[in-house]
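Below you'll find a set of structures to go through.
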Structure P
Amino acid sequence: MDIKWVPILSDAIKAYYSDGELIELCDLFDVELEFEDNRPAHMRLARQLVTQKEHGNHGRLLEALVASLLNQACKGSAYSKFERKDYHQDMVNQLADLEKALGEGKIPTEISVPEAHPFKAKSETREFLSKAETTVTIVDNYVGLGTLDCLRDIQQPIKLLTGEHINSIEKGFDRAFKEFQAEEYLIELRLHHKLHDRYILFNSRCWLVGSTLKDAGKKILNMIECIDIKAAIVGDIEKKWKEAKEYQV
């Protein structure tokens, strides 16, 4: 998001939230709040939420904050004395624009594409993965040419963890993988003997994937974000990545 929203958000938080309310809200969303002279650093928080909104719970806190601030600004505009109405109405206008901007380019919490829609499935998957600002980790029991097709718009390093069974890697994948690396994609593939579910991790978030990416669109493609159990999933994936064998092309 554009950093122009940072001072607007900072001023609104100062105007409509007490220090205690802000501390409680950040604790609720498990977002770290920095302090200056024993008071919340509003500008730092606003910058953190705006510039890193796709990381962890930043986006959820930002959405909750903006909705609450807009509501309070509307009340202020409706019930304040004449000399304060203009201030609150100006806040309403700016916060409404910020709320609109929040919906643009947002990483979805879930994706669902029916079977027999391969173009749509791969297109939505590429767009989804292109929003990564951190390393992308993909856990998928089976990989093939379709997998690499889904990954081609990623600009970050890729960790691909697949199965160690004889049919885990599709025929012809070796050559395509070499070509993928030759185009300067930073991708590493490892094999693990005990994989069950499929996951995608990036930007401190985690999604459960219903079917293998190599068949995206041939079968129903469902992705849903994991929130409450994210830490346990990430811990297990990190453990398996360390245990896994490096893929030798």
Structure Q
Amino acid sequence: MSGDEVMVLLFSAVVAAFAWYRWYAGATVRTLVTRNASRFIVIAAPVACLAMLFIVLRRWAAGDVRDSGTYLVFYMVAGAAWVGFCAQLCCLLGTSPRDDAVERQNLAAAFATAGAMAGITFCFAGANVGNGPGWWVVVFSAALSTGAFFALWALVENLTGVSERVTIDRADGTGLRFGGFLVATGLILGRAVVGDWVSADATVRDFATVAWPVLPLAGAEVIIGRVSSSGGSTGVEDSLAGPIVAAVFVAVSSVYVFVWLGMP
């Protein structure tokens, strides 16, 4: 490893340790009433996401990464730092993993949190697929996909106020639906940064060419969210619709990524 890679590794290790210490300190806070479903999701989601990242690195990363234990560790630590830091930003968009999912035992918030974390993981994982001259290529591509991910999330939140349905109304179906939207969005945006590095301009052009389906996906989420809010659907209707729409979002994005575009 070069000197700059060692510095990046050390910096990533510090960020990851701090971010995940805060995450699990919040996940284990005591509550008056203990219902373990939402707490379990908050605790298990990071483990599942890092396992997905490892699978991507081991199967689809550049040959000098997937065949090297040193570089697998390097990008796993970098990914842990990236996902851990970005997960802290969920609070800025209206959903707090600690306050809502754990302290208030809000299952809807736990669903949304898990979806957000999976989406962020896909954004970073896709940036690792393909050959490039160094770690900074991964950072550039991951910043492009993750920035678009949060921009779309902010747009949907601004147009629908979905966080209120999740945190105040505690609508499980809405949380599951929105979590599915975030998973689908991350999957597409992560796929959009897959490929061998040519230049920054080429990466941005390729990203725009591949990532466009997130726009109609976001449009569908906005329409469904506004109709749901105006209609005041709750309870059984919301719970039944949420899993169905979430499954459709994930299925459509998966077909686009793995069938239409093909495996990387």
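FYI, it's all coordinate maths here, none of it is from the lab. These figures come from a predicted structure and were not determined experimentally. Cβ atoms are built from the backbone, for glycine too; each structure is taken alone.
A value of 22.0, 75 was derived for Rg and Dmax of the Cα atoms in Å; which structure in P, Q was it taken from?
This figure was derived from P.
Quick one: semi-axes √(5λ) of the Cα gyration tensor in Å, for residues 87-126 alone came out at 20, 10, 6 when computed from one of P, Q, so which one is it?
Working through the options, I get structure Q.
Of the structures P, Q, report the one carrying the highest value of mean count of other Cβ atoms within 10 Å over residues 7-14.
Once mean count of other Cβ atoms within 10 Å over residues 7-14 is tallied for P, Q, the winner is P.
For which of the structures P, Q does the calculation of FRET efficiency 1/(1 + (r/R0)^6) of positions 79 and 159 (r between Cβ atoms, R0 = 25 Å, to 0.05) return 0.00?
Matching structure: P.
Computing helix-only ellipticity at 222 nm (-39500 (n - 2.57) for each DSSP H run of 4 or more, over all residues; to 500) gives -15000 for which of P, Q?
Structure P accounts for this read-out.
Out of P, Q, which one gives 19, 41, 25, 13, 3 for P(r) over Cα pairs in 10 Å bins from 0, in percent, for residues 103-198 alone as computed from the coordinates?
Of the options listed, only Q reproduces it.
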